[in-house]
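Chemist: Please go over the structures that come below.
Every number here is computed from the coordinates shown, using simple stated rules; none is lab data. Values in this document were obtained by computation on a predicted structure and should not be read as measured data. Cβ atoms are built from the backbone, for glycine too; each structure is taken alone.
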Structure P
Amino acid sequence: MVPLFFSIDQEGGAVVRIARGATILPGNMALAATPDPADSVRRAVAITTRDLRALGVNFELAPDADVNNEPRNPIILNRSFGSDPQRVASLVRVATQAFADWRFLCCAKHFPGHGATTTDSHTGLPLLDVDRARLDAVELVPFKAAIAAGVPAIMSAHIRIPAPDPTPDLPVTLSRRVMTDLVRGELGFSGLLITDDLEMGALTQTRTESQAGYEAFLAGADFLLFRFDEAAQSDAHDRLSRGISTDATARVRSAESVARILAIKERFGILDATGPSGAAGSEADRATADELARLSITVLRAGGLPLRGRIFVASPQNPDIALVADQPTLGGVLAQRLPNVTAQTITLSPTQVEIDRAVAGARGADVCVVGSADLFSYPQQAVLVKALQAVRPTVLVSLRSPYDILSAPGVSGYVCAYTGREPTLRALADVLSGASGPSGTLPIDVPGLYRIGDGMKKL
């Protein structure tokens, strides 16, 4: 029997599927914010591969190769290495080579680029209406770098881009002009093409999951990704089997995909695999994760810092995309580290009752801290921030989107943490309290306010 792929998107930061027993790492944007991003990426890849091998996983659905240059993007943001195509390409190349050094199967995503969209493809079909010259100058740059570095797999994005295929309402994943003509013909990619989750709303609003899977297969996909719906998986298997047995085109496509899959499995030792090996979540790797988190913290405005006196903190329980159990809040971590901290846990969209309670708490404090999770997607958080700033000096700490300052430009202090999980929360507590100095620099341009490379070195 040919061994199976066991795939996971353990990106670090906002997208972590395994936390208990594995090392929780900062994500791409945080790594890009450290003083030596290439070294940080290599260290993070080494830890990830060790953990996944020990857990029996053989296919990492990372790195993210999107260029995030749209502040209102609701789904990429801190999963990207930044807003500059060349800087992103450089770190995607480093990550691809690092995975290859460990002989571990990885995947660049989301082709041709999801970073400039304003719709979440989990719920709708995003449109990227740019010309081919713009695609070549921005979105495709990191993917070309990944292909040149020998990336073994590329994941498609469920977005519509009229430039390579003007078919109305046709997602890239289902477009032969993109999946075959562009990625294989023009860019010369010969590895594995994998779809993003076929159960996402960008596809299922207009077709069944199994229909989407079959159309993606005909378009050029080798690996059809279904996550939750077992009935959809069975239906897709039946549809593929019928198509391959009755349609000559489908038979040719099947032969092509099988050959690629077997070649990839041989190249990365999956055909010879004997099972999990090594140990996950070592103390040494957790110490490295702590160091990477500390190096990433970026202070852009230091009003209210370092924290002193009576401190009021409002922060959400889960600011990241993927939920991880038993994670503390920023307020909880600060309360463990500093005296005179009052903490309030807020929902992602705070009600007026929550806001009024927070303002009352702020009146008894000297300074306020708000941990935020994408103020464009959750504008009620911006209402809370502005209400607190009107009462006391407020430090805004972005736990996901470094663009949050655009929604609350009047805050006294602004700090980018790029994720809201441990170990980043511990690193934040050290920097906010003045126990350690900041060393991170911004990997994106914040329109009209900050540029790539900005970041204070002392408070």
Structure Q
Amino acid sequence: MKAQNRKKFFLALVIFSLTGQIAWVVENMYFNVFIYKMFGASAADISLMVAASAVSATVTTLLIGALSDKLGKRKVFICGGYVLWGISILSFCLIRTDVVGAVLPASASVSAVCVTLVIIMDCVMTFFGSSANDACFNAWLTDVTDDTNRGAAEGINSMMPLVAILAVFGGFMAFDLGKSESWTAIFAIIGAVVIVIGVAGFFLIEDPKLEISQNKNYFANIFYGFRPSVVRENKMLYIYLLAFAVFGISIQVFMPYLILYYTVSLKMDNYVLIMAPAIILAAVFTAFWGRVYDKVKFKKSVFPALALLMAGYVLLYFFRGTALVFLGSLMMMCGYLAGAAVFGAVIRDNTPENRAGMFQGLRIVGQVLVPGIVGPALGARILANAETIVNDDGTTSFVPNENIFLAALAVAAVLAVLLAVVFACTKKKEKPNGK
């Protein structure tokens, strides 16, 4: 990273990462609330939406990541993608029962149609968001950092989901999420902000110099990361991606239902005020832990993160009181974001140079696709026989329970065992070489 570009780099990193994560928080945590409160969606509907979005993100990242490598360009995809991403978010302002009902025959189920429209448009929004953020912004971040500063940069990048949650939680306090006009305002504000940041990026982001002569065959590049020869040459990268997928499954078991658990199960109407300090502390911890990774690397930094995550699960499973729910949420968030930071950094460290775009699709398979399909489905399975409540309009809704944290704990325990086995095996292989 050139010294004279350092400030501009970190400014671009912060605002693009934060804005992207705000948009993802609205999608990953509040679209579930949106279709639950507005259209009476079931756990199966939520699981389907998350899975469809995960598939869209993966396919998009494979296609656009390889294309950005072929063209040797990141900036135009990042900035143009953010602008289109914002426009697609604005389109959700029109998904309302009064608007949709006006164009449907009287016999149609307006709520069911609205749920379907949200799922479809979520995939469209994910296409633009993944093009800009998952494929090209993350490839750009790999291109412009190295093994001396990647942990620090990844620490900042990985703390942004929590900062985004704090910003969204705080901003949403002003809205009654039971009213459709509140959601219209939310989508309008978020969409406009994403568009503005996309335009600003044309002045902030500098394209790295990429070698593109080796990346001529676009269609071959799409599947580059799936070639057996590439797998053999980069074994540890694929092991870390597999481990990251298991980590993501643990998170996605409970994450789509987390806000509903706070508000419906625990009846924590003031959950924003309770969670805000936990989010701030976890964000600071994550930035610090990224620097720890730079010093001690993956093996010594991943297990403490997993231990925090699992301890948080235990507290959230056993306790419902405000103080212990706060502590459990704090530990869970610290473990989640610190774990994401060290996994992100080690994957970047093991990504071949000048092929970052081609490997972003592979990263999304581990980070988004597998967790996005398996995790919510497992959570929905756990909640299949959950208690139900009757709403004011006579419809029924499921009540998320603490079993989602027990299932997440089981997955995290499997990951800890798998990592221990991997490290033990790699240590044995190193001994004959005298390492």
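Chemist: Distance in nm of label points 7 Å out along Cα→Cβ at positions 19 and 403 was computed and gave 4.3; which structure, P, Q, did it come from? Numbers along the way, then the final one.
Modeler: Numbers: P: 2.6; Q: 4.3.
Among P, Q, the structure yielding 4.3 for distance in nm of label points 7 Å out along Cα→Cβ at positions 19 and 403 is Q.
Chemist: Going by FRET efficiency 1/(1 + (r/R0)^6) of positions 123 and 339 (r between Cβ atoms, R0 = 25 Å, to 0.05), which of structures P, Q comes out largest? Please list the in-between numbers first.
Modeler: Details: P: 0.05; Q: 0.35.
The structure with the largest value is Q.
Chemist: Check the numbers for distance in nm of label points 7 Å out along Cα→Cβ at positions 35 and 291 across P, Q and tell me which is largest.
Modeler: Numbers: P: 1.2; Q: 4.2.
Sorting by distance in nm of label points 7 Å out along Cα→Cβ at positions 35 and 291 in descending order puts Q first.
Chemist: Hey, another quick one. Which one of P, Q has Cα extents along the principal axes in Å, as calculated from the coordinates, equal to 74, 48, 40? Let's see the in-between values first.
Modeler: On the way: P: 74, 48, 40; Q: 69, 45, 39.
Answer by label: P.
Chemist: Another question about this same structure. For helix-only ellipticity at 222 nm (-39500 (n - 2.57) for each DSSP H run of 4 or more, over all residues; to 500), the calculated result is -11000, so let me know which of P, Q that is.
Modeler: Value -11000 for helix-only ellipticity at 222 nm (-39500 (n - 2.57) for each DSSP H run of 4 or more, over all residues; to 500) corresponds to P out of P, Q.
Chemist: Which of P, Q yields 28 for relative contact order in percent (Cα under 8 Å, 6 or more apart), as computed?
Modeler: Details: P: 18; Q: 28.
Among P, Q, the structure yielding 28 for relative contact order in percent (Cα under 8 Å, 6 or more apart) is Q.
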